[in-house]
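S.K.: Next come the structures, one after another.
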Structure 1
Amino acid sequence: MSKSNTGNRTQLAHLVRRFFTSLGRTSPDVPDVIWAKGILLEPEFELWEKMTPSDQRHSIAVAQMAGNELPDDVTVVRAGLLHDVGKIAVRSGLITRVLAAITKPLVTQHRIDRWSRGKGPLATLGVFMAYPQLGASMLREAGSDEFIVRWATEHHLPAAQWTVERTRAEVLQRADQFAV
């Protein structure tokens with residue numbers, strides 16, 4: 001099996017797990033929220049609090065997995081907590097998220113940009129698919145570390161397109177793929 005097919009299967013398995021766990025609307029446990037608050041800058045935590053409960057739970061799992069691999073790297077833990085924060089910029093229900101997951105690999109960035117500038121359901125879908133860039137902008141405004149800002153933008157890109165430090169990115173990518 002080619003490396004590309006293996007990556008596609010891993011991504012599909014991740015999306016299926018995320019879909020089923022997102023059906024539960026329970027908030028993260030209070031100790032986990034307190035832990036996140038103690039790690040994030042105040043403006044970062046204000047953004048994080050706006051995430052959906054399932055996105056918060058996912059981000060905690062990513063951050064904890066990354067922190068287990070790089071225990072002395074608080075920046076990586078913060079990046080794990082904040083990598084999906086751009087999703088708060090778009091009102092998106094489950095249908096939009098599923099459509100985005102299915103559609104994004106099939107369309108060009110040019111088409112996504114064109115949809116984003118329009119109106120209606122395709123505009124919502126296009127804007128949702130651009131959430132990494134939206135999140136990076138919010139994080140920059142919140143005063144986040146440059147690695148965190150860039151990881152928010154790059155976390156869905158192929159490794160060959162990363163501009164961030166590779167070891168950290170590999171740890172975060174692995175955590176993002178396996179955390180639900």
Structure 2
Amino acid sequence: MDALKERIRHVPDFPKPGILFYDITTLMKDPAGFRASVDAMTAPYKDLTVDLVVGIESRGFIFGAAVADRLGAGFAPVRKLGKLPSATRRASYSLEYGTDVLEIHEDAIAAGQKVRVVDDLLATGGTAAATVGLVRGLGAEVVGVQFLIELVALGGRAKLATESVHTVLAY
């Protein structure tokens with residue numbers, strides 16, 4: 001996994017002073033690095049039934065769609081407020097540098113579906129916890145929450161204590 005870490009650019013003071021941003025665009029532009037990342041994110045679930053992968057805006061779309069394809073599952077996006085064109089459910093959450101709102105289409109998930117939530121980064125856990133709440137609110141079963149990167153010191157895993165959480169890289 002060190003080879004993957006070497007492909008991630010660190011950008012200090014983005015999006016605001018004091019935040020160290022882990023820029024995965026440098027990893028994704030490398031075909032072998034991107035493939036290895038998606039393989040590692042898919043591995044914990046390849047023998048489980050997953051009906052739908054929910055990807056969190058925006059980098060979660062990239063990894064979530066690729067993971068869904070590998071698992072033979074459908075894909076549904078969770079987006080920021082006002083980006084989805086049909087009836088939605090919404091949840092507000094806190095993140096390491098403010099607050100925000102997420103939405104999912106009301107018809108994105110059928111009750112009883114087995115859903116895996118995917119995002120690129122686990123920081124404070126607010127985004128993922130809000131997404132898990134949206135998925136459960138639509139009657140689905142969350143079979144796992146997957147991240148490429150976990151910022152361990154921020155303690156986001158605690159907000160997902162009842163979930164099966166997998167990360168590929170830890171900082």
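S.K.: If distance in nm of label points 7 Å out along Cα→Cβ at positions 65 and 81 is calculated from each of 1, 2, which structure is the one that comes out at 2.6?
M.R.: 2
S.K.: Another question about this same structure. Any idea which of 1, 2 comes out highest on relative contact order in percent (Cα under 8 Å, 6 or more apart)?
M.R.: 1
S.K.: As an exercise: helix-only ellipticity at 222 nm (-39500 (n - 2.57) for each DSSP H run of 4 or more, over all residues; to 500), calculated from one structure in 1, 2, equals -7500. Which structure is it?
M.R.: Working through the options, I get structure 2.
Rule-based calculations on the coordinates, nothing more; no lab input. Please read all numbers here as calculations on a predicted model, not as lab measurements. Cβ atoms are built from the backbone, for glycine too; each structure is taken alone.
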